[in-house]
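What follows draws every value from the coordinates through simple rules; no lab data is involved. These figures come from a predicted structure and were not determined experimentally. Cβ atoms are built from the backbone, for glycine too; each structure is taken alone.
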Structure I
C-alpha cells in the first residue's frame, strides 16, 4: 500500500514538473559524434541563446541534448526521439545530423551548423530549393582553396614535384565535392595529389598509413566528418612519419595541424544561435533563411610549425 501511494505521489510530481516545463520552448540539439572541434559550435550556439534570454540554467528553455557517438542508426533513432518530443526547434551539428533531421521532419525548424550548403549536401529539390524547414548557417567550399594553396607556399618537396595526400569519405557528399575541388586546384598549382577513400573511423589509421607509403610531403585534412572524429589518429600517424598536416578547419589547428584558413567554429555556432533565438522570440521563420558562415580566419599551431621548421605569414594568428 505504501509503495502504491509513493508511486502515485511520484507520478503527480513528475506530471506537475512536465506540465510546468511544457510552458517553455524546447530546443533539441543533435550531435552526430563526439569531437573537440565541433563542440565549440555547440558552445557558441547556446551562448547566443543565453545572451538573448534563453537558457536552461535560467529556466527559460528546455533542452534535449543527444550525441550519436558516430553511430548512424543511433543518430536516426535520436532524431526520431527528438521529433517525438515535439520540440520548438532542432539544432544539428554537423552535416550528418542535419541530413538525418530534414529526412525525418518537414515541419519542425532545423537550424544547422558545421554543415555545407544544401546544394553540397544534396538535399535540394529538382528546382535546387532547400527544404522549407532548413535554417541555420552553412559553408561553401571556396575557403578550401586558400588553405590548400598554403602547402605549396610553406612546404619544400623531398624530391621533384610536391606531393600532397588526403583521405575522404566516399559516402559523404561534401567530402566527395571537396576532393573534386582539391583535385582541380592541385593541377592548377602543379602539385601531385594522392587520395584514398575511407568508409568509417575504423579505417582511418590503416588508410593513413597506406597513404604515407606513397612518399607524400604533406597531408591535407579536408572538411570531412570522418576526418574530424579521427583527427588524433591522423596527427599521430603523420607526426610519426614526419609529415606535416594542413587543413581548412581552424578547430583542427588547435588539435595539431600546422595551419588553416577556415571558419571559427565557436562563431559558426553563435551565428546559428542568433537565428534560433530570433525564431524563439518571434515564433516565425518568415524573416529567417539559411546563411553562410561569416567568421573566417588564418591561424597556426606554433608547436607544430616549429616542429616542421615552418614560418607562417604575419597575417596568421597563433592559436593559444
Structure II
C-alpha cells in the first residue's frame, strides 16, 4: 500500500461542525475512539465546515470508519462518522459497487461513481466511502461485499465482511458495537442509526479466525446504556473475504411487546426440539428460565407476569446461546396487575 495522504473530499465527505459559536479546532480518528483531544489534528476552521487531508497509510485493507469532531470554547461537538473501504489492489478508480450476500457478477451490483457522479473519470485514490441501502434486505445477519472499478475498466477482487441489520425497540441516542471484551460504555465502534434502524458492516481486520461474540448496545435519551444484542459467531477469513457463521440467529417480534412476543430462528430447528429461554431484568437478575418446544421454527411467550420495562432475553441450545433486548409496554392497569 502506498504511504501517502488522500483527501477526505475524494471520499465524498467533509468535517462538519457547529457553525456557531465558532469552531476553533477539529480532529479525526479511525474505528476506535482514542478519547477527546487524542485524535489526529484536522486543523482549524471558522465557518463550521472544513475539508482536510487524512492519513490512511497505516490502515489495513478492508472496512473502516472515519470519525470527525470539532471543539469550540464550550467543548466538543458530537462525532460525525463515515464508513469507507480501503482497497489494497487499487490506485486509480472510477467508482465502486456493492452487493449483499450472493455475487450478482461484476458490474451488476449497485454502482457509485467516485467523482461527483462522473463514471468516466478516474480519481487517484484507493479508498471510497460506502452508502448502502438496506431497503431490500431483511433485518438480521448478512454479508456485504464491495469492489472497485479501476481506471483501466478492470474490477478489483471483492472485499467482504459480515453485515448486521438490527431494529432497536426504542429510538437510541447513540449506538455502538464491540467484540469479546467490553471497552467501556461509549468506547465501542460507532453505529450510525436511522430512527430505530441500526445497520453496520463489521470491521474484522483485527479479529482472528475462530469464535467471537458480538455485543451491541445503545444509549437512550436519559443517558442510560442498554445491551441490545449478545451474539456468538465463528469468523472465517481468507484473503479479502471475511464471513461469519452465526451460532443461533434469532429475531424477536413484536418489540416492544404488549401481551406476547415470538422468538423466530434464522436456522431451522427440528420440530418439537426444545431450547432454553431465560429472561433477565435490566439489572441482570434472572427472572425466569424454562425449556420450550419449537414449533414451525417459532416460540411464542406471554408477557403476563412481567411489568412494563426493559429485559434481556437469552436463548440457549446445548452449549450455544444468544441474547436480545425486549421492551414490554403495557397499559398502566395491566402493568400494575403483573407486579
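In table form, for the structure just shown:
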| item | result |
| --- | --- |
| With helix-only ellipticity at 222 nm (-39500 (n - 2.57) for each DSSP H run of 4 or more, over all residues; to 500) derived as -13000, matching label from I, II | I |
| Given 18.8 for mean count of other Cβ atoms within 10 Å over residues 141-148, calculated: source structure among I, II | I |
| Winner on relative contact order in percent (Cα under 8 Å, 6 or more apart) once structures I, II are ranked, highest first | I |
| Computed 33, 16, 15 for Cα extents along the principal axes in Å, for residues 261-300 alone - originating structure among I, II | II |
| Which entry (I, II) yields the derived value 5.2 for distance in nm of label points 7 Å out along Cα→Cβ at positions 53 and 205 | I |
| With distance in nm of label points 7 Å out along Cα→Cβ at positions 109 and 309 derived as 4.6, matching label from I, II | II |
| With P(r) over Cα pairs in 20 Å bins from 0, in percent derived as 31, 51, 16, 2, 0, matching label from I, II | I |
